[in-house]
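Each in structure tokens, the structures are laid out below.
All of the numbers you see were taken from the coordinates with simple rules; none came from a lab. Given the structure is predicted, the values throughout are model-derived calculations rather than measurements. Cβ atoms are built from the backbone, for glycine too; each structure is taken alone.
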Structure I
Amino acid sequence: MSFFKKLKEKITTQTTEVTDKFKNGLEKTRDSFVGKMNELVYRYRKVDEDFFEELEELLISADVGVPTVMELIDTLKDEVRLRNIKDTADIQPVISEKLTELLEKEGEDTTLALQENGMTVILVVGVNGVGKTTSIGKLAHYLQQEGKSVMLAAGDTFRAGAIEQLEVWGERVGADVIKQQSGSDPAAVMYDALQAAKARQVDVLICDTAGRLQNKVNLMKELEKVKRVIEREVPGAPHEVLLVLDATTGQNAMSQAKTFGETTEVSGIVLTKLDGTAKGGIVLAIRHELDIPVKFIGLGEKMDDLQPFQAEQFVYGLFKDILEAEQAEQD
């Protein structure tokens, strides 16, 4: 059975709605990446060193990341020798297969660490402008659809309008927002929110934080203080530290991830605006080079367009056209 057929069988166990979201959300990347790959296959009928050089450039231009591309190209060369592949058309399923392997790590859990007994505390971090507050609102909606009660903590007390923006989302999804005045101590806001969430027996408390990376030292100290307050009030918390990154910023998102990862023990990535970029390969770079699971991706503007990340759906969304062409040939 071909790799594409196996991939199709895997995703048919999931809803058509989810498959459509991935297909539509990855349209720009698919049109750019797969379109160029088809051109490459058309120009090079044989798999040779020149073909691999151009494939390497293509992957780098899609923001897959140089270290990831180098490893992927070496793996592909080994597979070509092992399977005795001569025709470039035969390498496309192999590329898809190896991309899936890069995205999936054995034994890794990409689901949220929701607590069965007691409250789950999720700390959300990221620089200003990446879609952090919007992601919090959409995450609250997602959790509510899963039957959880949710409260929000307005811990970004420095950015103008951040508290009001979170309140708008709170009203939209029907979640209470615990806040103080602009300029207040974020740790004090967290303390109030934790007390309120415990008193109301909320299932999940999602905590917004400041994102002034230009003042890195102070920001990191602030985050550490917030974490200490959370740990003191709810032993074992925060249960998740989600880093929000903007997919359209490409390699800049990688440097942000490294900066936050140094001090906040990031447990998962929320990658926003993936539908707005042709460089969706950044998912592969983040996944492979940072060793942090991508837990959610933003595939559109709607409330339910923040989707749990699924490697098979991602790869299918990228290679939909090739898969459908292969199916048409078999039919």
Structure II
Amino acid sequence: MKVGVVILNWNGKELLQQFLPSVIEHSKEATIYVADNDSTDTSVEYLKLNFPQVNIIQNSRNAGYAGGYNLALKSVKEDIYILLNSDVEVTENWLTPIIEVFENEPETAAIQPKILDYHKKNHFEYAGAAGGYIDKFGYPFCRGRIFQQLEEDHGQYNDDQYIFWASGACLAIRKKAFDEVGGLDEDFFAHQEEIDLCWRLLNKGYKIKYVSASRIFHVGGATLQNMNPRKTFFNFRNGLFLLLKNIEPSRLFYILFVRMILDGIAGLKFIFEGKFKHFFAILKAHSSFYRHYGRMKKKRPKEFIFRKYYLISSVVYAHYISKKDKFTDL
């Protein structure tokens, strides 16, 4: 089973300098690619000079995470893609457990490793932690992370589990399955596109898995800082896109209605906290959702798998009202 590790880069020379050596050292089983999203720094020249063993794919434009990978992966022929952020430090034998699962479980289409914080190595990292889940109204959370609350790793999630979504920080996926569902949705641009991809895979009957024996350390926030209003815009807008595309017809409008009310409450919270740019980012997100409603609705599948896809009805209520901070408390 051939593996291609594909790192998407945009003006990230310093990140490549810091983290690419660990990927090369610990990924002997794979072909390594850097997909450059039309950088304006000297990333490409630096790669050619210092890492001639790395395959460089040069995109003609900065197409974001989704579009950048869709463009780049057309040039990658391996059976398994590993979509790896440029701000990730991998560990020895990190690929072996992932490859073993793919070889033994043909129904498993996507996998993520245990994702720990590069700066606090005994804590889970925001973007994926120990596997992604979703609540009834489309709010994502993880084993090891509920909203901004991150757990310390005590080995409590050292069991492999089937999950709802795998993190885009390190997403291992079968080429065949990726192509079958049409790749990443470029209208998302950045944030939650991996959740949409995984949901579409699940609706095709595939499984998504968290593999604890594979560990990586992620810096996080290298593209857009966690409390950047632009990230707030993408998270709220794309959360609505996610529901519109994937919720079955009988529940769609009810779920969207409640989600918009909850988004409004989040906006009021930003006002009370004095974070007015984030409040306006939510308004902008909803406006963008309405403008693109018809376009996104056309992407809905003709058939849905009717099932309880969510782990909990409202992670918002569980966390903010019932004060549950850990996944095991849900």
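I, II: which one has relative contact order in percent (Cα under 8 Å, 6 or more apart), as calculated, at 26?
Among I, II, the structure yielding 26 for relative contact order in percent (Cα under 8 Å, 6 or more apart) is I.
To test your reading of the models, identify which of I, II gives -17500 for helix-only ellipticity at 222 nm (-39500 (n - 2.57) for each DSSP H run of 4 or more, over all residues; to 500) when calculated.
Comparing all candidates, it corresponds to I.
If we compute FRET efficiency 1/(1 + (r/R0)^6) of positions 22 and 246 (r between Cβ atoms, R0 = 41 Å, to 0.05) for structures I, II, which one ends up with the highest value?
I
Ranked on distance in nm of label points 7 Å out along Cα→Cβ at positions 6 and 46, which label among I, II comes first with the largest value?
Result for distance in nm of label points 7 Å out along Cα→Cβ at positions 6 and 46 over I, II: largest is I.
In terms of distance in nm of label points 7 Å out along Cα→Cβ at positions 62 and 110, which of structures I, II is highest?
With respect to distance in nm of label points 7 Å out along Cα→Cβ at positions 62 and 110, the highest-scoring structure among I, II is II.
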